[in-house]
Structure 1
């Protein structure tokens, strides 16, 4: 393992693996505007399927080109219109299922929260209730989609109590950023380390996204030889 401070390691990790997904998609979650939160929810649904990251990104861009980024636009576009957008993005394997899911959850968001997911957060009692309310939006909104959606709202919505996901925890432990095996404790330790270091303009969500990519694309697949973080890794 090369000699590098935890601060330097975090900066390198974000640089090598990439930052949070929402800013890369042009979504300004920090504004807390309901339109931006819904855009990220739409993107999270796309990322939540067992499909390549690049396909999910391309498909979101197709929604952007079609200006279908609001609850009203999703409902007005209808099932066939959504299928067409999904197909243009390469989301062919899950096009029918995802179009149905998007219509169902968007109707629920409109009916229960006036199309504003910030209201869902407002009415949630705590982190557990927040996750429950998100899952209750419709069939197909499971733990993976909820995790993707909430982890980039961690510094924005004060009721988010999401632990580190399994890929992020594995990556953080492999890099000796944390020692705890418990995801909640590991998150607390990681955030404490992050808050006492220079972040180079990055947010905690950038670090977490980079850890998720490392854990999913390299640690899980044992692709150590081609991993850009191999010199800092303790797992081999």
Structure 2
């Protein structure tokens, strides 16, 4: 639950949150205000639920995708990935598993999404960088400059996961190629460490995993068009059935 009062935003985290890990994540955000929106207060508790308190920042406008801060976000991620490796384990692959567990199998097209998840290889989270763990454009706000928000999955992991969601949108035909190129080029030009080889050598499986997650969530919530994502899930199944993972 997130509540805004004037220039302050309070976020109530789930009761089963790992409090020690959340404290570490808040400390990292506070130590790097040039990259992340820093918390206003130490961790609070309300009725046994941990609560974090933040300054308000202006979110990315959804009305004009071309004007979204693709380059700025890529630069922030590249700089985040260059920080000392510290903190708890990042949450990226676990988010995908949770989305699949929450998908009722009786929903239309759920069988396609579940089949796509089943053919994926084990999702790797090699601990080699500090990553956001759940990055998309909704995790940016502007307060003097663009800053990353939402530290719930911040931690140590493979930086390729921070690029995998826009890669998935591009592969599914949702994100235009020119916007994907702007994002990718800015990340590389800032010295991003995730792409040590051809981008699809490392992005392919994480991007497929995010397609599956987004399709599962779209089926449950109805907040996103499902057809392109379900079609992409069919292609994932077909690709793995032929043994082609390129």
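All of the numbers you see were taken from the coordinates with simple rules; none came from a lab. All values derive from a computational prediction rather than experimental measurement. Cβ atoms are built from the backbone, for glycine too; each structure is taken alone.
When mean count of other Cβ atoms within 10 Å over residues 71-78 is computed for each of 1, 2, the one that comes out at 21.5 is 2. Look at mean count of other Cβ atoms within 10 Å over residues 23-30 for each of 1, 2: the largest one is in 2. Given a computed value of 0.95 for FRET efficiency 1/(1 + (r/R0)^6) of positions 31 and 135 (r between Cβ atoms, R0 = 30 Å, to 0.05), which structure among 1, 2 does it belong to? Here the read-out was taken from 2.
Comparison across structures 1, 2 (criterion: relative contact order in percent (Cα under 8 Å, 6 or more apart)) gives the highest value for 1.
Check the numbers for FRET efficiency 1/(1 + (r/R0)^6) of positions 55 and 215 (r between Cβ atoms, R0 = 35 Å, to 0.05) across 1, 2 and tell me which is largest.
With respect to FRET efficiency 1/(1 + (r/R0)^6) of positions 55 and 215 (r between Cβ atoms, R0 = 35 Å, to 0.05), the highest-scoring structure among 1, 2 is 1.
Thinking of 1, 2, which structure, once mean count of other Cβ atoms within 10 Å over residues 39-46 is computed, gives back 13.2? Of the options listed, only 2 reproduces it.
Thinking of 1, 2, which structure, once helix-only ellipticity at 222 nm (-39500 (n - 2.57) for each DSSP H run of 4 or more, over all residues; to 500) is computed, gives back -18000?
Only one of 1, 2 returns -18000 for helix-only ellipticity at 222 nm (-39500 (n - 2.57) for each DSSP H run of 4 or more, over all residues; to 500), namely 1.
With mean count of other Cβ atoms within 10 Å over residues 127-134 derived from the coordinates and found to be 17.0, which of 1, 2 does the value describe? The structure behind it is 1. Here Cα extents along the principal axes in Å, for residues 151-198 alone has been calculated and equals 30, 24, 18, so which of 1, 2 was it run on? Answer by label: 2.
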